[in-house]
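Structures are listed in the sections that come next.
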Structure 1
Amino acid sequence: MATTIENFMENASTKQFARDFLFRVTQITIAGTDFSGDDDLIYAKSAVLPGRAIENKTVNYVGQQFNLPGKSTYTNSESYSIDFYHEESIALRRKFEDASRYVFDNEISYGDIAMPGEGDRITLEVLDRSLNATSTIDLIGASIRDIGAVTHNIAEGTGDVLSFPVTFSYHFYRIK
């Protein structure tokens, strides 16, 4: 059945559309460090709802190609990035530095390079207009990969609020 303008309006006003700011990072637990609550993750500036794909496997028979499902992959699971506002005290960045050094510490030349488990996770929430969670996404087996640099424009700065990216990896995600 063709959708009319009236059908579109009725469905859209009932179901509503997702908005780019109705998304939260509510918790990160990695490398023996817990980031949760308003003091830390209120500073998450942007994050991405991750993707998932099923690889295609082909089987050819008598000139016909058949497409079969293969293994699942989690898009960019090796480089999942979250941008954080950089506060004046750099306390949040220090926590990421500590988590990074937990994995590998240059001063002692080793760290905990074990495979991240169930408890190592990043929790994301999709919110409705009343800021209630409609879905919770847990990135399971999360671990830190990169803490981005912060550029300060000492001579020509304009007072912009600074931010920095942190890149993680994870094994897979669950949606609740």
Structure 2
Amino acid sequence: MSKDFENIIMFFLIFALYLLILYYYVVGHLVVYIEDGQLKFYWKRKKIFNYKDIQSVNISEINTIVIDEGKLLKKIKTANRTIRIGTAKVQQKDSYKFICQLWILTTGNSVRQIDSWDEWVDKGYIKIAYRINLFIMIIMICAVLFSFFIGGYKSKHLLFILFLLPQLYFYGQQMKNKIKNKKN
């Protein structure tokens, strides 16, 4: 075997090992159950890279539930603390059923259901974030156009447009809608 082929194989093996370690580090399994009017949280233990334990919370103390896209539970807020859940988009399993059950359990408590952008509105950050987002989009477009005129067409410049710009535009539209809703 040639030295280059051995290097390529070694690179892919190390990269695969890196992805496995990253997956093991990032993924955890949270079990939530109800006992005596409390939500109790239990992380399934791993050999290393365990998540911090979450203290129980009385269902009657819940003020706000932060849910993104109607299915991603981000936070549960009480008067004196915030519990960060952060269900992922990857393996949702029972998260939607849990959100529905949580909504049913808290119906009589006048719990607010909001998304992450509403949190930004509540804190007064949304207009600043919108302006920063718009500024970054303008700078990116100008930089790409400038590099087209100076250096000619290069496909790597399209990566900015194809990946970052649509996401920034999408975030900008969401922020714009929240700003409009705040005024009404």
Structure 3
Amino acid sequence: MNTEFTSLMDRVCTCLLEGELWHQRSANLMRMAALRGFGRWHDSEGYCDAETRVCLEKLACDRLGHEIELDINVAAPAVSYSIGGSADLPRHLQQWVAREEKFIPVLNDAVRMAAGTDVCLYKDLICLAEEVQAEAMRVKIVEKRLALAQWGGHDIGIVSMILHEHFEEHPHDKYINVNLG
């Protein structure tokens, strides 16, 4: 067993745990700021992180004979994250993108190592890398859209409403197929 790869899988799963916790905290903070659509978006992303982490943990056991070791020290910063309401939305979206972009190189390393180790993990990690990159892109699109309107409260409310309606119909949809323009 490749210990470098199993350590990397530990890191990937730890990042997913951190993402799950951060998204759940962010979802509640968005609801507190009356941005329920953004809260639903975070709920969906957190759910996907949790589901993916559990899947990868099972595959690590079955395919690698490795029990994933999560670093639970990531929990404290993720669950203590805060925002000061809708005025912090620009900073929040920037931090969201930065979090995803920090995860991408870890995933790229895991994909490269999985290619020579296990094709099943390789395929799942490629899908995860694609989803994380797409998530960062979607957040950037929303950020650009709201910046065009100079972060006006009405505009933020409209985007939040559209997101809420989308996730009401598709609660665990990985892709936002709505026009936010």
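If helix-only ellipticity at 222 nm (-39500 (n - 2.57) for each DSSP H run of 4 or more, over all residues; to 500) is computed to be -16500, which of 1, 2, 3 is the source? Mind showing how you got there, number by number?
Numbers: 1: -4500; 2: -16500; 3: -25500.
Derived from 2, not from the others.
Figure out for me which of the structures 1, 2, 3 the number 13 belongs to, where relative contact order in percent (Cα under 8 Å, 6 or more apart) was derived from the coordinates. Of the options listed, only 2 reproduces it.
Read-outs: derived from the displayed coordinates by stated rules, not from any lab. Being a predicted model, the structure only gives us computed values, none of them experimental.
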